[in-house]
Structure I
Amino acid sequence: MKRREFGTALGAGTVLAAAGTARTAAAEPAVQSAEYWARKSSVKLYVFRKRAAPVAGAAAAPVLFLVHGSSMSGSSTYDLRVPGQSNYSMMDAFARFGFDVWTMDHEGYGRSDRTSGNSDIASGVADLRAAMEVVRRETGSAKAHFFGESSGGIRAAAFAVASPEMVDRLALSAFTWTGKGSPTLANRAKDVEFYRTHNMRPATRELYRSIFTRDKAGTADPAVGDALADAEAKFGDAVPTGTYLDMVTKLPLIDPEKVRVPVLMARGEYDGISTEEDLIGFFERLANRDKQYVVIPGSAHSLVLGYDRARLWYALNAFLTPPARVDRLG
């Protein structure tokens, strides 16, 4: 069910960092937003959309679906407002690149229903399937590009394996495959019994700050952690444990040979969620030869909200808009 649609625009003189050139907001199209509800059986799931104002007679914009990670909701991750800062909304950036941009709050997160479940990866795949029914109804498109960061990347990849007919191109940021050698996952494993016996874990201000300091201080503005904490405080003081439990007890969750769609893998230089060797091993085994591996220097775990997020946006936009293939090799 659609809730409402409204327009937003950047203030005059704002520089759109992701575009790589200084352009004022006067030259940028207004961005419209809309809210919807998807249903997974009896569970209500919040779905959020942003796009440039449609032009009569123009072709429909390609759909890009952004999948959030373990500790924050969709709009907090991809449409964050940081006081005194600009250009943190990945949704705004890609709406202006020409995409119809969607995200959602998985079960137990944000505005979606909180249940007795722990919102593990399998639950996230079911959430995406329910959300895609809304996308298909509203856009007429049976496929979308998918981008996921951290456990959102695992959710997105699992969805691509389960429902390849709904996925065009797939981008994975801060992904992990086997978890071998990951200092972040080794630290989380110390609390595995808590994750086994609790469906929710505390979501404190310090948790959100630590996302940007645990691997390498100086890769993100300290104000971002506080902005995230403020955004998430509206939804309570806890988030589900399911993805944490999956990542310390069930990896690998994705067989790269079963991922049949084109894939971009993006890694921050200092990211502790996985090692270079782990990710290269996954990359080499991907079934589709249309694939790219990108390292963003000066970045850590959160590429989406780090100082160098515009480099991720640049790489992702290029991956999603390739020239047509012209060889004769099939």
Structure II
Amino acid sequence: MSIPSVEDLKKVTLERVTATPAESDVNAAIEQLAAAHPQLKPVLLIRPTRKGDVAIIDFVGSIDGVEFPGGSGTDYPLELGSGSFIPGFEEQLVDRNVGDVVNVRVPFPEDYHAKELAGKMAVFRTTIKSLKQKKEAVIDDEFAKQFGMPSITAMRQKVAEGLQESMNDASFQKLRFQAMEKLVDLFPVDAPANIVEQEMEIIQKHEPEIPAEEARMIATRRAMQGILLMELAKANNVTISDEEVMEALKNEVQQYGPQAPQILAFYQKNPQMIAMFRAGEMEKKVLRWVIDQCSVTEKKVSREEFEKAMEI
């Protein structure tokens, strides 16, 4: 098995496709954001509640006359018909008036996540305090301030930067794929049967529609790529520290928001999970090192050409 040297890698040419988001992309992103965050406007007419209204409510839940933890709320905006509360709850608030106090009687589902409440009949003393309707958000400076931006101009700039970052990430992922494919073509290595079988199991589990013969070809190629990267790392002293792994893991779990600390703790208590994450980060690091050694040219294309080029 012949492992390429740094000089060999320098002769490998790669092309990175890049693009800049168009103004229409920024407009579409902001419009999508506006659609997902409609404004709540007071219902000025004196009328009963109806499906689609947002009722601002106070509620206190009890079972057999005893209040239970987590069963109360104040100034809660409940969209009637959204299905966000227990089945049967929202329907009992339709055709009511602002100021009404409604004893909403509903059973908790048998499979409710809180076992102590599952299947039990509850009564929620609910006060309808006001009534609002969803209105399409006006995209202006006030809209931008909802997201911590001083103006819509600043928001457009921030959105454009975010789109550019996403495109850069996609471009680099494509470059990584291109590098792996080209390396195996130029420097083929033997693929151990046991690793090929492991890759086969993964493919058949996640993509069972792929024919066995094709799955084996893909598995063999993936195994070859893994072996080649591992040998390149050994030959060139490319390693990853515990600190790098933990920093990457912390960045990874940030996407889960408030649940990030619990997910991080889960990883830290499971050495096997950490080992799997480390292997993935090590592969990324070796690939970055490989790409740094290669000759990379940049090709700027239109937005449409970029989307087509990103298809694998």
Structure III
Amino acid sequence: MFNLSEALQIVVITYNRAAHLRRTLEALLAPQSPVRSCPMTVLDNHSSDETPAVLKMFTAQYANVSTITHKYNVGLGGNLIKAMELADKKYLWIVCDDDFFDWQNWPEIQQAIEEEYDLIVTSWVQKERNTSIPYILNNLSFVPAGIYHTKHITDLTMQNAYAMAYNLLPFHAMGIKIINEKGRIFVPQRKVVIQSAEPKSHEVRKLKKGLFYKWNKFNLLWAYVDAYNLIEDKKLRYACCNELVLDYPFFISMLYFFSIHPFCWHHFFDMLCTVSWRQKGWLLLAALAQLLPVSFRKTDRGMNVRLFYVYSTNIFIPTGKSEK
């Protein structure tokens, strides 16, 4: 009889979110949780809040829960790499400390584990299920969205992961290896993990004096493209770059790329060197748009007009419909 606890290892990454961590562990260990007996390791990135107390409570109560507390805050990238290093079961599932689970949808995932798929998708951000590689890879940037067969964690995988520590996506070294080798990927009909609405680390990052510039001035779309350099098939790489912001044209995603603050021109040149010639044209056009003295952008409140990106105002445009 198949024993899930012998096949699946769960690593929870956390930093200074004791309340969220407690809720997540309660969900993972709840009586209705199909993974409650699986070995779980919590990687605490040197938290300074009540996280140690929460971990002490759970490790005392549950024999399958252990914790590793880093001596230093090694950053999110470092914490993710440590999770990969710890893998000693057939499958590794890295879970964040602030998301939600719908366990009634787990049977599909369990079946995929029993059938030994290389990569098992657990969640996606768009409304509809999509099995195309560009969508799968974009969705995998959400850490718990992938359960990985650990045979794909090799010397080369770990070297690539360390090389990408600063782009927050070192775990893409596993997913892209599977894609390059045309491994078997399972996408369920319904998602198991529901992403929290809490701001993510890349959204709340503050400038820190002395920190490496690519990490200090983090840009999520640049991180995607930086990771996609590992994709061996150029056509597939360009297709993935075309879906940086799902369901939006590449030019729109590039406008968003330039809007992320603080902007780093080093990221621009990294992106320019990676995308296709056609995409380079749209990227340069988006860059040119940043230099125009006047720009127009449609919003829910009408048309937004900006002058030299300093003065901004909204012009109301009548729709012809009365408001009640």
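Every read-out reported here was derived from the displayed coordinates using simple, explicitly stated rules and does not represent laboratory data. No experiment lies behind these values; they were computed from the predicted model shown.
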field: Test item: relative contact order in percent (Cα under 8 Å, 6 or more apart) calculated as 14, pick one of I, II, III
entry: III
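Please state which of the structures I, II, III yields 65, 50, 43 when Cα extents along the principal axes in Å is computed from it.
Working: I: 56, 52, 44; II: 80, 48, 41; III: 65, 50, 43.
Checking each candidate, the match is III.
Consider the structures I, II, III: one of them gives 58 for percent of Cα pairs over 20 Å apart, for residues 142-229 alone as calculated from the coordinates. Say which.
The read-out comes from structure II.
If helix-only ellipticity at 222 nm (-39500 (n - 2.57) for each DSSP H run of 4 or more, over all residues; to 500) is calculated from each of I, II, III, which structure is the one that comes out at -9000? Don't skip to the end; give the middle numbers.
On the way: I: -9000; II: -15500; III: -11000.
Of the options listed, only I reproduces it.
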